[in-house]
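Every number in this text was worked out from the coordinates using simple rules, so none of it is lab data. Nothing here was measured: the structure is a model prediction, and the numbers come from that model. Cβ atoms are built from the backbone, for glycine too; each structure is taken alone.
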Structure 1
Amino acid sequence: MEFLIDGIYSAFLLVLALDQELVRVVVVSLKVSASSTVIAGMLGIPFGFWVATAEFHGRRFLITCLNTLMALPTVVIGLLGYALLSRRGLLGAFDLLYSQPAIILGQIILILPLVTSLMIAAISRIDERYRRTALTLGANRRQSALVIFKEARFGILAAIIAAYGRVVSEVGISMMLGGNIRGFTRTMTTAMALEYDKGLFALAMALGLVLVGLSFGMNLLFHFFQGKIGR
């Protein structure tokens, strides 16, 4: 018990002192996680909207595949990414392996099915009468789509937050495609694993506190906007 208390106390001191190594790792994590979430959102939100509103052959099978990919282990994506980005891989000429773009690419693959599936679920919950009423009142397809987006705004925001939480806490992709290079591709989760192996529990616990704080802050932000927009 004393060991745990000492570890938490030391971790708090590192956070309050804005330890350089801690800040460097947090900045890299925020950069790659935010980038992958934004790109996945830009791709997944319109794709999910199209799947939810269109009627085409194989739609149910596509949704089943997307739901299955949501549970894909990060190490599997890391292996696939390594095969693509290694020198003998399809994208080896771009020399992306062990770089931040490699991590971002892997994380996009990880959360794109999540964003798309949650977007489909959010749109599917919207009453079809909203769209029909908008069309009856003279709205075009774009305007009726905006009406549906407005009604599904909380579901879309929840999808983005869930996707960000998924990538900021993953370790397999960051380790396998980033290489855990200090100051360049070392993220909070890979740094925690490394510091634990080295027996430096204070820094590992400090990173854990920051990670929990970020997750808590994102949820607070979501509830704030939910209350603000819902009034």
Structure 2
Amino acid sequence: MSHFIAPSILAADFTNLQHDLDMINSSDADFLHVDVMDGVFVPAISFGQSIVRQMKAACSKPLDVHLMIIDPDRYIKEFAEAGASIITVHYEACTHLHRTIQLIKSYGCKAGVALNPHTSGKLLDPILEDLDLVCVMSVNPGFGGQKFIYSALEKISYLRSQIRTKNLATLIEVDGGVGLQNAEKVLQAGADVLVAGSAVFKSERPIDTIRSLKEIGNHTLNV
């Protein structure tokens, strides 16, 4: 199975955002990863629904919207209407996770759940069959440019084994510190989607970097 590349717009140049979106449009990227941060669930604040709506108008790639916010149910409808194709919420931020997943799907979006580095993948066992995507955080969420936490590889492998055992189509996305230096290991562990922020937008040749990430050989998933 070919893997997917989702450049993270958080690492883009916001003084020239249209230029970076045009670059993504002309690249081999599969999604645009959009981190929404509220300054409460994570320390940083990014942007809200109006900016996501403008990104949707300017970007030809599906928007992969990652809500790093508390009480995400309040805003799911608005982000769906702003143009999200995928909406991912954090396990740690949801009191009634199954209800939240069904709410996302009710607005026609794919539903994902993100796990912070300290959160066990086993906690998703009861709901894995309802998910379109699991986002494994390989850094502590909130800031770009952090170093990859290699214990994430074990979590990826566990989730891959569960997905295979249950014969599910759920994708495993890995977010944080991913680049050409470790992408092959991440894919071998069982990832399907690589989120790359600084690795792409800080590159001198970002289109070539995306292509290189995309062309990493057909990966063998661990069981």
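Per-structure values
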| read-out | value |
| --- | --- |
| For 22 (relative contact order in percent (Cα under 8 Å, 6 or more apart), calculated) the corresponding structure among 1, 2 | 2 |
| Computed 1.18 for Rg/Rh (Cα atoms, Kirkwood Rh), for residues 95-174 alone - originating structure among 1, 2 | 1 |
| Comparison of 1, 2 - label where mean projected area of the Cα convex hull in nm² is highest | 1 |
| Ranking 1, 2 by distance in nm of label points 7 Å out along Cα→Cβ at positions 15 and 31, the structure that comes out highest | 2 |
| When distance in nm of label points 7 Å out along Cα→Cβ at positions 87 and 159 is computed for each of 1, 2, the largest belongs to | 1 |
| Parent structure of the calculated result 24.6, given that mean count of other Cβ atoms within 10 Å over residues 63-70 is the read-out and 1, 2 the choices | 2 |
| Answer label among 1, 2 for the case where helix-only ellipticity at 222 nm (-39500 (n - 2.57) for each DSSP H run of 4 or more, over all residues; to 500), calculated from the coordinates, equals -9000 | 2 |
